[in-house]
Structure I
Amino acid sequence: MRFFTAGESHGPRLTAIIEGLPAGLPLKAEDINVELKRRQGGYGRGGRMKIESDQVEITSGLRHGKTLGSPLTLNVTNRDFSHWTEIMAAEEVDEAIKKQRKLTKPRPGHADLVGGMKYEFEDLRNTLERSSARETTMRVAVGAVAKVLLKNLGIELGNHVVNFGGKDVTEKLSELTVSKIKETAGSNDLSLVDTSRAEEIRSYIDEIKRAGDTIGGIVEVRAGNVPAGLGSYVHYDRKLDAKIAAAVVSINAFKGVEFGLGFEAGRRQGSQVMDEILWTEQAGYSRNTNNLGGFEGGMTNGEDLIIRGVMKPIPTLYKPLMSVNTETHEAYKASVERSDPTALPAAGVVMENVVATVLAQEICDKFSSDSFRELQEAFQKYKKRLKNF
């Protein structure tokens, strides 16, 4: 299973094509629209979310509510394109139109300047349009399809925010379950499992917005009921935690990833990190703790997957930092595009769907998956074998 996305932030539409899905997977547009709506929520979101109300159109690979095994094509219309029809036109336009929203003052921390240098763009908007976080719309759409597949195999995912701009907001992480995260963080606009500090965090975000600044933070994704043995130790590129790490840091503005204890493991002795192995006739193998986040040797070990991603502050500031005009090389304040003080709750939704995509890819690669029934049978047979080991 693989996918591609296409489209610009202010272009007519965004597109994703998924190849390698099994035939016969039950799927509805609403399954995807629910996730798209989650992505557009969260406290701190700005003007673009008031313009767009993302709805998917499925134009291939689905018939009568079930996948066909052929490429699945997903499209999401950019409603804001009506204000950009000439500026983002595919055909040649007058020079005067080209200059209307020309970008020559790159924003520090964004792809603007380096993309322009690499591809020889005089107008840095050519970089901005594709490097925009608007692309994550389709990462979520693809992930929504993956989540349908995983749910039908009994695998569930959830996300929550653990740190808002330097403020830790979650304690007793070891006691959390995926269902608890979905029940609590999924029901508030800050994605908090502990809502006792919600008003404090909202006030903090409002303060950041008034200052014309932005904040990042840390989000955590957990996946439950994942069987042992996904991934492999035999080659570096088959390690599942490595695949997930690459996928997470490919999300716009994500700068780091950790599993389980993460970097804290480097500050502890081995006896305080390794998860002791248990066995019962009823449950089979398990661990007494989950410090390694559900991974050993690049493979899942049967415990919940615990993955954290670090999101930097959004680089577009309403009080812009200094930059350089690429036409004159003179010092200027960077360009200001539409921005939010934070998109952390939405980033958790994106990360959850990105992790779901990698898990679905791994499962489709490991098991016979021409049809979804074939995949289900192989998956259940494998789980039974694990229990009897």
Structure II
Amino acid sequence: MKILLVNKYLYRKGGAETYFIKLGEYLKSLGNEVEYFGMADERNCVENRVEAYTENIDFHKKSLKHITYPFKIIYSVNARKQIRKVLSDFKPDVVHLNNFNYQLTPSIIYEIKKHNIPIVYTAHDVQLVCPNHKLKNDYTDGLCRKCDGGKYFECVKNNCVHSSKIRSILGAVEAWYYKLRHTYKMIDLTVCPSEFMEKEISRNDDINGRTLTMYNFIDEIKPLGAECENYVLYFGRYSEEKGISNLVKAAKKLSNIPFVFAGKGELENEVNSADNIKNVGFKTGDELRNIIEKALFTVLPAEWSENCPFSVMESQSLMTPVLGAKIGGIPELINDGKTGILFESGNLKELTEKIEYLYNNKELCRQMSENCRDIKYDTIKEYSEKLIKLYKEVIK
């Protein structure tokens, strides 16, 4: 089978990129032909034969001064032209979309369908129902669904996209444009990594009825048997939506409890401001697994709708319980009181109390660690077998 995997970034930037690069490698190992399409970048680690990529657009830059920039973010003629080269040369049986909005734009969907190729889409976030892909902005408590039914002026009114008026206008225009054209009806199947995601994404009428839930895969991990060192661990990106500010505040209140942070991001200075936080930086592979296994428990204090976070799955696979925010798909992965504990997202008081409670109840942590032994997630082999069946169904 010939499979074209599409994602805006073609290097290991985050969870979505880890997912589709690992998936591509495994699908290729099964004898399938796999190529990739996304933005040009010197960090790219996957490719296509004709070396056709769209220009690199940074939607997060503070300035959008170039006169053509806003139009490229909504509809990219260049992305459509470049993917045309790949489709004409590679002639894939199926195209598997991942993250594409703003940088690649949905313009590529029209080109794919012009070549009569079926499309499978993995929804890594709620972009197709929320222009800022978080169901949250700086002014709302809890989940925000004000844009339901195409009311995208709410996005502009509340400066939802990066707290910027111009970006919010662009986000709203993009959402309006593709809703009016019913572009997402061209997607044959949407794979949702959590029940939460399937419920949310189905609020887009152009997708509703062609979705299914399929939790992410995880590498087969066997605990190394490392002895617990009784610290509290956070690993991931140091950013506001991850709940880092509140976690640092909680750590400062609990000065007798040692914390380890493994990651990087824009809030690194904030992380380094707490005397009881040891910042070990970004870690991967066995080094990260060793840090996870030695933790008493890990914390995922997310303040946005996490989908199916690898951090929860990896922690539990290493028999480390998780204190997780009750938001997005996180509660689907944590059996409250058995394999971890849940708390109200954004609630600093409850977060602080739950950290202190777990740290002072090490026997409970040990019991929850043992309970994690029974958790079973799909391996990449099992996941790929299911996915290939789905590919074959849409190809029919």
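Just so you know, all these numbers are worked out from the coordinates, no wet-lab data involved. Just so we're clear, the structure is a prediction, and the values are computed from it rather than from any experiment. Cβ atoms are built from the backbone, for glycine too; each structure is taken alone.
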Practice task
Using the calculated result 23 for relative contact order in percent (Cα under 8 Å, 6 or more apart), pick out the matching structure from I, II.
Solution key: I
Handout entry: Identity of the structure behind 10, 28, 29, 21, 10, 2 (criterion: P(r) over Cα pairs in 10 Å bins from 0, in percent, for residues 126-269 alone, calculated), options I, II
Key = II
Fill in the blank from the handout: Ranked by distance in nm of label points 7 Å out along Cα→Cβ at positions 94 and 326, the structure on top of I, II with the greatest value is II
Problem - Identity of the structure behind 0.05 (criterion: FRET efficiency 1/(1 + (r/R0)^6) of positions 78 and 366 (r between Cβ atoms, R0 = 35 Å, to 0.05), calculated), options I, II - result: II
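2.9 is what came out when distance in nm of label points 7 Å out along Cα→Cβ at positions 310 and 350 was calculated for one structure; which of I, II is it?
Source structure: II.
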Exercise for the section: Please state which of the structures I, II yields 1.2 when distance in nm of label points 7 Å out along Cα→Cβ at positions 182 and 222 is computed from it. Expected result: I
Handout entry: Among I, II, structure where Rg/Rh (Cα atoms, Kirkwood Rh) as derived comes to 0.97
Key = II
